[in-house]
Each structure stands twice: as structure tokens, then as C-alpha cells.
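Listed after this line are the structures, all set down as C-alpha cells.
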Structure 1
Amino acid sequence: MTVPMQNRQGNATRTRLVKTAERLFAAHGVDAVSVRAVNAAAGLGPSSVNYHFGTKDDLIAAVLLDLGAAVRDRIRANADVLAARAEPPTAETLVRAVTEPYRDLLLAHRTRGMRWIKIVTQLSLVSHPALIASEQDLPDQLHVQLRRAFPASDPERLEARWAIALMGFLQALSRADDWHPGATPPPAQELAALYEDQVVFLIGGLDRLLSGTAR
């Protein structure tokens, strides 16, 4: 079946708007970029975003899902593997299950991946509704495995510390450009090394915070 020309043109326009918004959101901040600015930067009419997406929040959701749906689905699959095992996850297996899809995204799409990480970090700081919607039920699924990994920890404290730890991880990745000036994005080996450093730090921090030895 052939796709009608009008649909192909519409898909191309939506892709153009998503990639333009992604670039602007990462460079200037989601709040600082208007729908008008996205339309203008994409070289399109002033009503293009509204026509193709509806609202700015809908555009943000599309930007998140363009690369992020694969990351979310990989994390969900990793969590399913942990859930199927009789033994509870360790801090390391849990952290790597959640973070390796981010690493793989950055290595496969360094420029766009870095932009996406910057946008996700911005939205995570304010618990943006578009980000929450894009995650679907994944946080609840991960919290089940988190409680299996640290059964002696208070559930509320557990979830709060987990959120803090993941935010630190995202912020570190989002600043890779700052820590490796002169290369935008940084070389793949530098991104992989930064990822590994942050994961080792995160694993140790979670063990310290959640094992019951820290107060």
C-alpha cells in the first residue's frame, strides 16, 4: 500500500518540527523557547506546531518520545528480566538495567542523544507532565525492583533517594559537553568513560544510602 503524498508531507513536517524543537530546547531551555520560535527556526508558518501537534506540551511529548520511547522500552525490558529472577537485584544490576539504555542512546546518536539527555534533565527537575506521561507505568515497575533490592529500607525514603540518585546521573550526563570542551558532542570513548564513572559512583552511593548503614 502506498502512502498518500499528503501524509508523507505531513510526516516530514512533523519530523522537521520535532528535530527543530529538540535542538532549540536543548540549547536554550524548554521554557525559553516559544512555539513561534520553533515554527520560525523550522522555516514554517506560524500555526505549524498547533496544526501538527496541538499545544507546546504535545510538541514536548513528541520530542521526548522520538528518541525516548526506545530508551523507555529497553528499561522496561530490563526490569522484566530482573522481575523474572528468583533472587532480588543488586544495586549494580538495578542501576545498570536503568542506565545502560541511556549510554547506548548516546553512543548510537551522540548529537541528538546529548540534546535529548539535556531536555530530559530539564523536565525531570520540574516533574513536567509530558515527561511523566511518556514514562507510563515504568517508575512503578522500577520501584518494585528497588524494594526487592533494599527490603530493609523505608519505602518513602527509598523512592526519594532513588530519585535523587537518578537525577544526579542525568545531570552528569547532560554536562558532558562542559567537561569535554572542544568536542561537541564528546567522542564516544569519552562518553562511555563518563557513563562508567557515574554508574560506579551511583552504585556505591545507593549501597551507602539505602543499605541501612547511613543515617
Structure 2
Amino acid sequence: MLDSPLHPAPPYAALIFDCDGTLIDTTAANESAWRTALAEWDVELDPGWYRARTGLPADALMAELTAETGRRFDRAAVRAAALDAYSRLVGTVEPHAPVVAVARAHHGRVPLAVASGGSRRGVEESLRATGLRPLFDAVVTRDDVRYGKPSPDVYLLAAERLEVDPVGCVAYEDTDEGAAAALAAGMRVIDVRPALGLTTTTR
């Protein structure tokens, strides 16, 4: 069906994709959005610090920022400001073509879902802006579960909504936290970073 290192080895019952950094290159837009939001609190976002934490949910990112700076923030207000800023930039994001090719090749053949650590608003905006939303039978986000990645919750709920056994799913991820979440759900994981020419970051 598809001659690609991202093509999953059979058997598999469903494919589940992370959104930010996996299906869609949102790194620059998200970084700019967080920089804009934090500037309102007189905090300058360090690009290296942020990029080493791109797999973290917003709550965890804010917790690490508090630990790093000693500052206390209105976390809900910062998240809302970042989301508003991202909405203004969503038109600049682009799909990761090699990963999207896998989704397109499997569309209508096996169930497909998105399992993201991002907010529903941001994920849905990204999928619509890139024209990818019709490919997916289900979209699960951090807003739908109690615990974000690396907890397996988003992946387990995605499998449930697809009505497939998690063990039969293959997950696509671009971060260590996301891969840990999918593995904890019992899924096989394909790390998209080598195919996209991305390197892992450590903190």
C-alpha cells in the first residue's frame, strides 16, 4: 500500500496519530504563542528550554516554568492567552507530508484517530486549517481525559472510541512522553522523528 519506513507492519486494527509535531508541524506557531502569552507576565521564553519540553501538556509546562523561575502564574490565564495567540497563527502551520501520507493511504481501510496532549480547540483548529480533519474517525485531546501524556489515557480513550483493542493499534509519535503514553496503553509505536529529520531533545 505504501513504501515508507512509517508504514506499520501487519497485523494492526487501527492507527492513532499524535497531532502537534507528528501530523502537523506546529512547533514554530506554538512557541510563538507561548512567547506572546508569557510576555504579558514579563517572562521571556527561551527557545531551547521550550523545545526540550514540546511533548509536555500545558499544565506540566507551566509547572516546570514555575519551578524554573520561582514565579507563580495564573495558569488558566496563561493557557488561554497562548491558545488565543495560536488561533491567530494557525494558518501558518503545515502538515508533515510523510506522516499524512500514511493516514491518507489507510483512510477507509482501518479506523484512524488522533490522540493529542493538546487542547481540543487547538487540535481541531490545526486539523481544520490543514484539511486533515475528515481523515479521522475520532479525535481525543487532553481536555477529554484526567491525565495527559505520558499517562496512557488519551490513547486508551482513542482506542475505545474506535472500538478496537489497544493492543491492535499502532501509534505515531514525535516525543518520548507521547511514545511512553502509547506503550503504556499496550500499543506499538512508530517514532516519526527519523523520517522527518528531527532529533530528540533532552532536558
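Each reported figure results from applying straightforward, stated rules to the coordinates on display, with no laboratory input. Here the structure is a predicted model, which is why all the values come from computation and not from measurement. Cβ atoms are built from the backbone, for glycine too; each structure is taken alone.
Distance in nm of label points 7 Å out along Cα→Cβ at positions 14 and 94 computed as 3.2: which structure among 1, 2?
Checking each candidate, the match is 2.
Which of the displayed structures (1, 2) returns the greatest value of Rg/Rh (Cα atoms, Kirkwood Rh) on calculation?
Result for Rg/Rh (Cα atoms, Kirkwood Rh) over 1, 2: largest is 1.
Determine which structure produced the value 21 for relative contact order in percent (Cα under 8 Å, 6 or more apart), calculated from the coordinates; the candidates are 1, 2.
The read-out comes from structure 1.
From 1, 2, which structure was helix-only ellipticity at 222 nm (-39500 (n - 2.57) for each DSSP H run of 4 or more, over all residues; to 500) = -25000 calculated on?
Computed on structure 1.
Given 0.7 as the derived value for distance in nm of label points 7 Å out along Cα→Cβ at positions 30 and 54, which of the supplied structures 1, 2 does it correspond to?
Answer by label: 2.
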